[in-house]
Structure P
Amino acid sequence: MSFGDEAIFDKLFLKGMRPYLWIAAVIVMLYSKSLWYGYTYLDDNILIMRNIEFLKDLSNIWSAFWIKVFPKSYLPYYRPLLTISLMLDAQFAENSLLFYHITNIAIHIAASCLLFLFLKNLGYGRELSFFFSVIFAVHPALSQGVAWLPGRNDTMLAVFVLASTIFFIVFLRNRKQVSYAAHMFFFALALFTKETALVLAPLSLLYMRLVAKESLFSRRTVALISGWTGIGIVWFLFREQAVQNSKVMNFYEMGSLIAAYLPAVLQFLGKVFFPFNLSVFPIIADTTMAYGIAAAALLAAAVFMSRHGRKDMMIFGAAWAVMFLLPSLIRANTRLVADFLEHRLYVPIIGCIVILCETDTVAFLDKHKMLMRSCALIVIALFSFLTFRHMDNFADKFAFWRNAVRTSPRSSFAHLALAIAYADDGMGEEAESEYRKCLQLDPLEPGAIYGLGAIYYSKGMISEAERQMKKTIAAYPGYDIAHLELGVIYYKTGRLKEAENMWNKAVSINPANVHAYKNLAIYYYEQKRFDKAAYCVRRLKEMGFRVPNNFIELLAQEGVTGLK
């Protein structure tokens with residue numbers, strides 16, 4: 001008996017629920033070290049650390065449907081189910097990220113297992129479906145979706161999209177209302193996870209006509225379109241309420257961005273087949289096209305040389321990959337050099353797998369089981385090794401942003417983020433160096449101008465610090481923190497009226513600027529303008545800030561009451 005024996009292999013790996021258990025085991029072994037990772041300070045600190053009080057209160061679940069995922073940002077990102085998933089983790093997390101990482105791994109397991117079921121429903125053999133699902137589970141380009149906490153939004157999207165599509169295929173076969181309802185239920189979950197799920201409706205119609213060979217002019221089509229439309233309208237109304245006063249692009253602007261960033265599609269394709277040049281924060285200028293060109297050439301050759309593969313299924317796979325990938329090229333913040341984070345490949349890569357499964361090359365391997373198992377094991381071992389190495393770049397903010405500046409040296413944002421990480425840990429010299437690199441790439445970056453000013457202030461270089469703060473405000477008049485800090489400089493140098501003006505400007509820009517109100521409260525008390533000081537105390541208390549009792553008592557001694 002040998003491992004290559006059909007019956008032995010089936011008994012060990014493919015019988016009953018064993019494929020799912022093996023997939024789960026491989027993922028747990030590979031990703032277990034990510035359980036101890038900290039914050040990368042790319043969105044995770046905003047989503048979790050700064051939002052922990054909201055997350056811990058389960059009564060806010062309904063509120064998650066009425067707000068943006070970044071409530072204080074002008075960016076119109078609507079991700080209610082991402083927020084709710086973080087809320088559930090927050091009930092157990094305390095000050096640890098352990099439960100968040102456990103959930104990320106669990107979602108990846110669910111997506112990989114559903115891929116196995118999805119491929120079987122498309123008509124592929126159990127063994128072929130199993131191997132591609134394991135390759136998906138260990139693929140290095142998808143590690144950002146697991147090791148980086150915000151990456152779960154795309155893994156959740158995959159879970160709901162795959163579940164919805166599986167029930168859609170089942171509905172086409174059995175015509176049962178329960179399958180229809182399940183398809184619509186998971187479509188709704190996918191849509192409230194990420195707007196990209198909208199493409200599932202035209203993809204389903206494409207599958208229905210092209211693969212299932214069904215007429216689109218039927219009562220069933222009407223029922224499907226009615227269901228998608230109804231869910232879409234509900235989602236749209238919720239989203240419109242959440243993203244009002246946000247920057248919203250028109251279709252022309254979105255199309256222009258997609259056209260401008262099309263080279264990233266080729267780079268993404270290269271990472272699907274040759275995931276050797278991965279980055280935590282990739283940009284087009286610093287990502288090679290060589291792997292993409294090679295991957296496109298090999299895939300095209302494999303497709304055109306395939307005589308027995310189902311062309312309709314290849315078209316469906318290509319449509320899946322393209323339609324789920326293109327929306328990721330749209331950027332709400334067009335001022336920054338666009339990044340193309342690799343977790344955005346999580347759903348599109350499924351389309352590539354479908355195309356591969358239809359090629360004669362894979363069909364040949366499927367007929368020669370020993371050869372297929374050998375090739376699959378080599379790929380799985382190589383990808384596991386690459387993933388194991390790469391995911392350490394998500395361990396903490398220093399690992400993350402050092403990788404970002406190393407792999408994307410022309411990204412001003414990467415240098416800025418690393419500078420902030422250094423500054424937060426008191427590494428002034430390193431921070432100053434990265435701020436200067438950022439400004440070489442983007443001379444008007446307000447965060448870097450402000451950061452240099454803060455460093456100058458800490459060194460006692462007051463005039464230089466003042467100059468930098470003024471440059472920040474000139475470049476970005478709406479930056480309330482720069483007004484706050486310039487006010488501090490004015491206060492320290494005896495220019496009290498200018499300090500007052502700056503702090504009042506800060507709170508007019510950002511009414512939630514606690515530090516500006518604190519400074520104003522102290523300033524007004526010193527100036528014996530106790531009514532103004534009392535107003536600032538009331539604003540601080542409204543925002544949940546605990547004003548020291550001794551300060552309230554000092555105001556009470558001056559006749560100010562009603563502050564306790």
Structure Q
Amino acid sequence: MIGLVAATAAGRSAAAELAQRWSDARDYDEPVAAALRRAWTECDGVVCFLAVGASVRLLAPLLGTKTTDPGVVCVDEARRFAVPVVGGHAGGANALAARVAAALGCEPVITTASDAAGIPALDTFGADLGFRVEPGSDQAAVGAALLSGTPVTVLADATWPLPPLPANVSTDPEPTAPLIAITDRLIEPPRPAVVYRPPSLVVGVGASRGAPAAEVLDLVDDALNEAGLSPLSVGHLATVDVKLAEPGIVAAAGSRGWPLAGHAADRLAAIAVPNPSEVVRAAVGTPSVAEAAALAGGRAELVVAKRVSRHATVAVARHAPRGWLTLVGLGPGARDLMTPRASAAIVRAGVVVGLDSYVDQVRDLLRPGTRVLASGLGAEEKRAAAAVAAARDGHAVALLGSGDAGVYAMGSPALALAGADIDVVGVPGVTAALAAAALLGAPLGHDAATISLSDLHTPWEVIERRVEAAAAGDFVVTFYNPRSRDRDWQLGKALALLAAARHPQTPVGIVREASRPEQRVLLTTLAEFSAGPDCDPEYDPAYDVDMRSVVVVGSSTSHVVAGRMVTPRGYRWQS
């Protein structure tokens with residue numbers, strides 16, 4: 001919940017506007033001091049329409065710790081600036097300021113040093129991976145070293161899909177201060193150090209009916225302690241599904257805040273373990289509960305074999321982290337047509353892979369330390385393979401594609417190579433057909449087909465059959481890759497196939513470099529287009545069509561209204 005606190009009429013008006021736009025906002029309509037105290041205790045974040053100085057004086061008695069305080073953003077009377085004053089990172093105030101700015105049209109004023117320098121904030125570093133900070137870590141000292149360019153060492157047990165780290169950070173198997181340690185092992189690091197506990201451990205638990213929670217927890221604690229493992233790295237407890245409701249197991253998990261997962265007996269029975277038991281198989285249908293449950297669900301190694309108490313059984317496995325592959329659609333070219341999610345994915349990625357011109361397009365989003373794998377035209381398969389390989393190595397990878405990455409772009413070749421050992425996420429983008437359609441009017445108002453005229457990967461005979469089928473079905477057709485220097489006849493042939501089934505005045509839209517500074521838009525007809533570049537050497541240069549163009553051919557119902565191409569939806573009231 002986001003609390004809204006205001007003192008003046010202008011502030012109350014702005015608060016009411018946010019309350020109307022945001023379903024998670026609550027307007028505190030009472031005296032400011034009381035409103036701020038209530039919002040502070042009841043909300044995850046607070047937007048104050050007050051001066052920063054006044055807000056600070058009211059907030060001072062309420063301040064606790066940076067990990068528990070809500071984020072607070074101040075907005076000035078004229079709605080010019082949104083200023084995070086408390087909880088920039090952990091409290092989410094920086095993100096809240098950006099959200100306020102987007103809603104009210106003001107400027108977010110981010111003053112936290114890490115954001116200004118484009119490096120990760122240590123208090124939220126790895127939060128999206130489930131990292132926990134070891135109490136007593138020296139975040140301020142190591143953060144200052146990061147910002148000042150002092151060499152900082154990273155010690156990690158495995159390759160995690162981390163955000164990019166600046167050039168003064170290097171990996172080293174020998175811990176030297178200042179240090180960032182990412183480990184589930186109990187260590188005494190040199191100081192200053194920040195120790196992150198990744199959720200790498202899964203504790204498998206078996207229990208007889210009525211097993212006390214205290215007995216389960218004692219067995220878990222003993223197993224972790226004797227193996228030198230941190231309980232902060234326990235990602236979850238796991239058991240056989242018939243034990244998911246066992247009160248002692250449920251209570252043990254709940255008391256530590258550990259999620260509890262259950263697995264079917266036949267799945268556990270298929271996992272090889274060092275200490276199977278036929279007695280256990282007879283009871284629950286699998287020869288192992290604790291060891292098999294600890295190992296289930298990924299690439300894992302058993303680090304604590306089965307330990308048994310009177311009523312419980314425990315085992316611990318370390319699971320290897322999974323790399324990320326994000327398929328990012330950059331849109332048609334203009335930055336304001338790139339989605340915020342795409343921008344965030346590029347900022348977050350430790351490795352960015354793409355066509356060199358696409359990388360240049362987003363270079364301002366790359367953070368210090370981002371590894372860039374750029375290549376020229378015609379290397380799609382190599383780029384896809386490089387992105388998948390980097391993800392398999394455990395990195396956070398963004399693979400760039402124009403428009404939407406899944407439409408004639410990098411999504412298909414990458415997914416053809418990506419197995420179940422990495423996590424893949426698609427970030428949709430505004431594809432060329434949509435960008436062109438918006439410029440032309442509403443040509444895609446009814447059923448449409450999209451066809452690439454490139455026969456580099458698809459035989460022309462196949463393309464021709466698809467064009468003929470689209471013509472027979474009376475689809476609006478968008479042609480991608482219509483013409484290149486070495487492919488200069490395919491578009492004319494495709495248009496001739498459509499012209500045989502459609503009237504000469506069927507509208508045709510040509511859009512080149514949609515949303516870019518060189519954008520050109522032409523609306524013509526099948527007859528005029530066919531008589532243009534192929535017949536008249538003095539044709540209008542706007543007819544020039546290349547790989548940066550799309551051609552949209554209307555259906556039998558498409559027509560032009562006030563200079564815009566329209567395909568009726570076919571509603572009955574329009575007939």
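Every number in this text was worked out from the coordinates using simple rules, so none of it is lab data. On a predicted model such as this, the values are computed, not experimentally measured, just so you know. Cβ atoms are built from the backbone, for glycine too; each structure is taken alone.
Computing helix-only ellipticity at 222 nm (-39500 (n - 2.57) for each DSSP H run of 4 or more, over all residues; to 500) across structures P, Q gives -20500 for structure P.
For the set P, Q, ranking by relative contact order in percent (Cα under 8 Å, 6 or more apart) places P highest. Among candidates P, Q, the computation of Kirkwood radius over Cα pairs in Å, for residues 130-265 alone that gave 16.5 used structure Q. In this comparison of P, Q, the computed figure 26.0 for mean count of other Cβ atoms within 10 Å over residues 138-145 is attributed to P. The maximum of FRET efficiency 1/(1 + (r/R0)^6) of positions 162 and 218 (r between Cβ atoms, R0 = 30 Å, to 0.05) over structures P, Q, that is, the highest value, falls on P. Of the structures labelled P, Q, which one yields 17, 36, 34, 12, 0 when P(r) over Cα pairs in 20 Å bins from 0, in percent is computed from its coordinates? So the calculation was done on Q.
Figure out for me which of the structures P, Q the number 54, 21, 15 belongs to, where semi-axes √(5λ) of the Cα gyration tensor in Å, for residues 346-553 alone was derived from the coordinates. Working through the options, I get structure P.
Here mean count of other Cβ atoms within 10 Å over residues 194-201 was calculated and came to 21.2; which of the structures P, Q was it taken from? The correct label is P.
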